[in-house]
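These are the structures in question, set out in turn.
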Structure I
């Protein structure tokens, strides 16, 4: 379901600067190397100062324990000091930034706070070095500031990259878990409360919320994806392939009256089911919506609801009974030439849609007496009156059945059989 947790950060990771090279042509000043060795001998002091500063950071105080901070800070400071002093760095130490970034991602530390904490290394190191430098030697120490900053920045970029990589991994794992769980829910009867609760937790919604279900067959899936991608991040949605179609489940805002089709689906060809009152109702609504989606054709230009598609859905469900109904209602027209049969059916369908002789005449570009004659002729041959609402409903349903029987398909969003009006306009 955008339904989902916030996506993993997709900002590009900055290019990683090269670490200070122990073999660089610019030698490390002897004074700086001495300071580095002094600090290495006093790592506990640096770590203690760092923990005192960072443990109060927002995002750390309730997530990362002081012991964790100490355990991760010690190798970080050792790595930084060795880089600054041009001392040998083991492979174990070179992997420290990556392990730190992945660990903080797993713990859910916000990236902004992580980078703030990592850059605190510079302040702690620089303060320690200044405290160990005589006033007269401070000008010389400033020459080493660039090297200190380069080491910290290299470390920071490596932590940043590892963090984003791990967030992406976690997002993919969570999406796979959500997809698998939702697949189970959509295939269920909705009565397994444990499954419903698990799905609600993963989707971060209340199981009692209202949901819209929209389904797109393959030819309309891109449009449905576009509609979802335009939603604000706080709109909880979940997209998933199910039974060969793209299923959207979207949480609806609480309202006294919930419209069946959200405004953001306007202009998106898809099937939309009744509002699901609670997550447990979603599987049933999905099956209803799949039945609607199976009737969509290439002429659909927007959402099609059950109230609009019930007739083609019912025809599809009747199977051979649909053919029998078409024959029982329309067999009286069989002796007619095809063009005359089509003219009568078009007049009947147009009248059933408008309910007005005058409007039907306007739509068909003919005289009102012509319309009356065609309706009377239809009644004479079939025994059904298009002017009777109950009989008109039977006739329209039979027309849909006939279109299926003749292999002409169904209209996706209209109660009128596809193509009849256009045939009349040609007559």
Structure II
């Protein structure tokens, strides 16, 4: 329901609804809880028809306490278990073999399958996971492991017929991996602006605020999404603590992930914080509308390595965003005009941005209206996926002519 899996699943569903024959090779669902969901088994191959697509689920090892090395083994387990399923698709002769990074461990198998099937291969980069693993300290930088990982990435990335990513800066980064410019493409994440939209407060108070006992005159600051190690969530508890005497402010932290137990401990006993589990999709619009301000923390080293998928929903909800991102990065550029961007790690600047929006309801409304307009104009699901479909058709046609 969060992150990359949400977008990949919606893409598959949309393509199948358009009459395309789609097969998916994936894992049992386990994210962001790092626990295989009820009704699925981690160590079994299963097949199902889901939203019009044939879905193959392959065995996966899921660590209970993910670390850098355990994450590598975790991803490798799927790359290996998916090998026979991918090879079985060769006889089907897909028009395009499409793989999503993470996990880059799957790139060699996608290229092999495409080559044996005589199909073009497409790599879509949601996160530059190898750069992020070293830059964020999940794996030690420098040394032979780092050198091998970069060489591995460079070797395979440049062999794809198409490499797309979700922001212009990330597309530019793909060029540094050896990809030719005419093989790159911008394929941004999207939002269903009919499902996520500003609710009319005149029709009554937000039911989620009401259930949490939050007064209508209070300003809610919301973080919702994956609680992982690259989100910079260690600033959330100190931020709430800084405003604990300000009766106007209430914080909601919602989600699940590796960092959640630590965050729970950090905010324990804080009266101005509500901590919620990951909410079902049919509650998402109510949750996003419970906010007056969205919080988008991010580590400095993650700039332009990742583009937070949650940003699209924040903008579509018509609420301003406070993001921690350096000027000139893609996150900062996406937020400017729709919120406030402050340097990652600058706690004083973050507090100043929160106070500014707490004090100025008119500015909150202006920025929120601009955020909604931007989402509708540029990030609508139908518009983004129609452009993507045309790019798929173009690549398939081009390849068939060369064959």
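Assign the value 2.7, calculated as distance in nm of label points 7 Å out along Cα→Cβ at positions 185 and 217, to the correct structure from I, II.
Source structure for this number: I.
With Rg/Rh (Cα atoms, Kirkwood Rh), for residues 65-208 alone as the yardstick, tell me which of I, II scores highest.
Top value of Rg/Rh (Cα atoms, Kirkwood Rh), for residues 65-208 alone, among I, II, belongs to structure I.
Thinking of I, II, which structure, once helix-only ellipticity at 222 nm (-39500 (n - 2.57) for each DSSP H run of 4 or more, over all residues; to 500) is computed, gives back -12500?
II
Using distance in nm of label points 7 Å out along Cα→Cβ at positions 57 and 81, single out the structure from I, II with the greatest value.
That would be structure I.
Where is distance in nm of label points 7 Å out along Cα→Cβ at positions 105 and 321 largest, in which of I, II?
Max of distance in nm of label points 7 Å out along Cα→Cβ at positions 105 and 321: I.
For structures I, II, calculate distance in nm of label points 7 Å out along Cα→Cβ at positions 97 and 193 and state which one comes out highest.
Top value of distance in nm of label points 7 Å out along Cα→Cβ at positions 97 and 193 goes to structure I.
Can you spot which of I, II the value 1.00 was calculated from, given it is Cα Rg over 2.2 N^0.38 Å?
Derived from the structure labelled II.
Can you say which of I, II returns 56, 39, 20 when Cα extents along the principal axes in Å, for residues 129-272 alone is computed?
Corresponding structure: II.
Rule-based calculations on the coordinates, nothing more; no lab input. Note that the structure is a prediction, hence the values are computed from the model and not measured. Cβ atoms are built from the backbone, for glycine too; each structure is taken alone.
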